[in-house]
Structure P
Amino acid sequence: MTTSTKLFIKSRFLQFVQEGDSAVIWHSLFGYPMIVSTETLGFLSSFSEPAPIEDRFDDEMTFEDEQAVEELKRCFFLVPDDFDERAYLEEQMRKREAGIVDGSLIDFLELIMSEACNFRCTYCIHFNNLETSDRINNPSKFMKFEMAKELVDRYLEVLRSHGKKIAEINFGGGEPMLAWPVIRQVLEYCHDVYGQNFQFRFSINTNASLITREVAEVLKEYEVGIASSLDGLQAGNDRVRLTKSGKGGTFSKITQGFDALAEAGYPLDGIAVTVTADNFPDLDESIIDWAIARGMEGVRIDIDVIDMVEVPVEDIVAKLMRIRRYAKGRGVEVPGFWSRPAENLNDSTLETHVAFCGAVRGNSMCVSPSGNIYGCGYSNTQLGTLAEIRSFHAPEGAYHRFVRDHLTGTMEMCKGCMIEGQCGGGCNITQEFARATKTAKIERMCDFYRSTTQELLREQLRGVTA
């Protein structure tokens, strides 16, 4: 009687970044990052062809050897030679569809309070996304309280049906502060009618120029999280963030709003910086110093890498990493969309719904003043209407297809990428804009995300070995 010995092979999805005698390895579909020695890398490489595990050990395997090998197998770095990893992923993703169509993924409501803005930023996705004719031409520029109230009611119905008690409501735009009276009404309505049943987490994306001391007091009262941006110090900011007439900068208008918040005892804890080809030369460590002087703990930096065609990706990454190291040394966090794939490595796609953002994960419901539902406030992909809000997540509807088509492993353009499962196509809005403008430069975004992910992992290794 003969017995067969099981053969194992190194996963074709095994990726690694090496620094000195150590490396971070991960599975490009499933995740599971692990810091290993170069000896372990060599062991894995010895399975380039199928072989029995025991053949790679001269002596009998010790208990420690067996544990180490089992961990490599658990994380799918070593797999049976007849195991189809992509087919296994597809099977797991099919199981996720029930959660898409029953609405249980929805956590977040964005009320797009205004389609108008008092600024005219040169890079604005909201007004530059060329296919979003409804978002520019529809006369319903501001959300009325009656619509906002109905949306809140319907959203809370969805949460209640799934036993959820935390309600996250964001006020977006355009510039939402142009509809401040309605925002205040919504805050009061949620507190007065639903405050005993739900824990509300309010937030607002605003350029801050319309925040007065009185407004700041109300934002503080309702603990509204404030996301605001300043695209560098005055010279850099004023190159890209213009007034509506396009004839002047906005730095002083923005910082006046910051001052009003601070005077109300509700200072910002961080800002966002959008970097384009126009203000990239001005970007340096001085923005970190400015933020620290204001008592801030975070500076989010996002790069409009697709349109920065004259700047090599490696130069962008080098400057970004340099600023990040400087900020970290001073106790300031510097995240951005570029850090999302590395952050997503902490979760396995087999164990949780990993996606680039909440929109493609199916967590958000963003509604325009005209009653159209989107996954993101900047998107042009309509997922439903106010009239359909109770059923817009039904099988084969636009929401179902949108979320399903962004599940890990479904995007053809991503197949074979070293961060396929962690990036999942990157920012969907960038994808939409690339399609609308018929640009072939989307690969720059991919190169950028791959490069930043590798650099972040190298920095992690340097920290471990320091």
Structure Q
Amino acid sequence: MRTLVERLEQQLGDEVTGLEDALHAEPPVTVRINPAKWKGPDRPVVPWCASGRYLADRPSFTFDPLFHAGAYYVQEASSMLLEQAVKATGLQDAPIVALDLCAAPGGKTTHLRSLLHPEALVVANEIDRKRQPTLMENCWKWGAPNTVISGSAPVALRNTPECFDLILVDAPCSGEGMFRKDAYAREQWSPELVDACARTQSSILDHAWSALRPGGWLIYSTCTWELQENEQQLDRLTKQGAQAYPLQLDPAWGIVQGEHLGILGARCYPHRLRGEGLFCAVLRKPGAYVEPSELRIAEPQQDLADEQRYLLTPETWHTLERGEIRYAIRPGHARTIDTLERTLQVFAPGIPLVERKAGRWRPHPALALSTALDKDRCTTMPLDREQAIAYLKGATLPAQNASGTALATYADMGLGWLHGAGNRWNNRWPTPWRIRAHKPMAPPVSWADAGSDPA
């Protein structure tokens, strides 16, 4: 670990003592609000992220129905610097095609999804099979349409040349920026780990660069301060003509933006701000960039599939059947999705509408959480907090003459499906998502000041 301190002294000089002290302090607790679902609580705002909020302490999020409904995401503050990186590209108002290449668990994917144009197509990719279910769950709970989920190795991008307008690479790294949150990261750090991570990052960036359109943008981030894993990685791209762009940062935020090897990189240090360690840089690929045109909206469909009628403006969607699930996609994305399905391992090409269980089609859990769901077309069952917790644990709910399918809601947000069976509502909340703890280990979170904390 002494080697690490010596490396950091080259960056920080006398400030390294303050950094060491900060790494032993309690980390701040922050959440990021889903603006498509919730206005959020009256809490201090993360300066570089309009939807970020600081909390006074760490409550039990597991026992908050709003957490399960995708009203917010628990994410550390420095990672929310993605907002300023996207602003640096100027792409937030265009219907682009974007890729989050190393996406699990989904924090940056859901943030990217909220920052971009609603009709932009965002591909969330994760190669690690153990982490893919968590990515899928978090993307579905966030509920944003026009999200594709895939699980391919970066080398597969060689088959999608110049496909993406924007690629986010939140690269696997040696992780010293997370030392105070992750004891395992502290134990595993070594110069050899830095070397190994650098080799992996080089490979990932080479494949990502080939999939970026001329004039397209790369956002690169890590949770390490190592030059070898940051500027030295991007230096190879600038030698191919890439140009680094600065982030527009307020000096009062405490983020350090400097130049090394011609790369403008932003660094977050825990002793300078309320957040963890992070590096972030924005590069643009050389070449003439063709601005995406407005997404083509197909002629309204006259003959709609039954499952399309669950959606807002159902005539503007097309359906795809993949295995036991039917999905909704925008017709204007059909060609891109076809390319992705031929070249990547796509798990979900769009909004899951219905799934076939025991030979019958029934609404998919993700549809209940989608912002494209038209709740007025559903039989709804509003739940209070106690009922919602019981539902999230997998309990059946009492009823009288219950029949058909109903949408369980909490604070007017879709939560999940119920199936009527006379004197009870059977629970359709997915088993892997259920609350397994009997009681919270910390006080339950309260959002009473946000007006969305039903009794």
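Nothing in this text is a laboratory measurement; each read-out follows from the coordinates by a stated rule. Not measured: the values here are computed from a predicted model. Cβ atoms are built from the backbone, for glycine too; each structure is taken alone.
What the table below lists for this structure:
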read-out: Entry that produces 5.7 once distance in nm of label points 7 Å out along Cα→Cβ at positions 5 and 429 is calculated, selected from P, Q; value: P
read-out: Structure (P, Q) behind the derived value 0.60 of FRET efficiency 1/(1 + (r/R0)^6) of positions 189 and 285 (r between Cβ atoms, R0 = 35 Å, to 0.05); value: Q
read-out: Structure from which 72, 50, 35 was derived, Cα extents along the principal axes in Å, options P, Q; value: Q
read-out: When distance in nm of label points 7 Å out along Cα→Cβ at positions 13 and 325 is computed for each of P, Q, the largest belongs to; value: Q
read-out: Origin of the derived value 0.40 (FRET efficiency 1/(1 + (r/R0)^6) of positions 53 and 397 (r between Cβ atoms, R0 = 30 Å, to 0.05); candidates P, Q); value: Q
read-out: Identity of the structure behind -11500 (criterion: helix-only ellipticity at 222 nm (-39500 (n - 2.57) for each DSSP H run of 4 or more, over all residues; to 500), calculated), options P, Q; value: P
read-out: When distance in nm of label points 7 Å out along Cα→Cβ at positions 37 and 357 is computed for each of P, Q, the largest belongs to; value: P
read-out: For mean count of other Cβ atoms within 10 Å over residues 45-52 computed as 12.9, the structure of P, Q it came from; value: P
read-out: Value 212, calculated as volume of the Cα convex hull per residue in Å³, for residues 237-316 alone, assigned to which of P, Q; value: Q
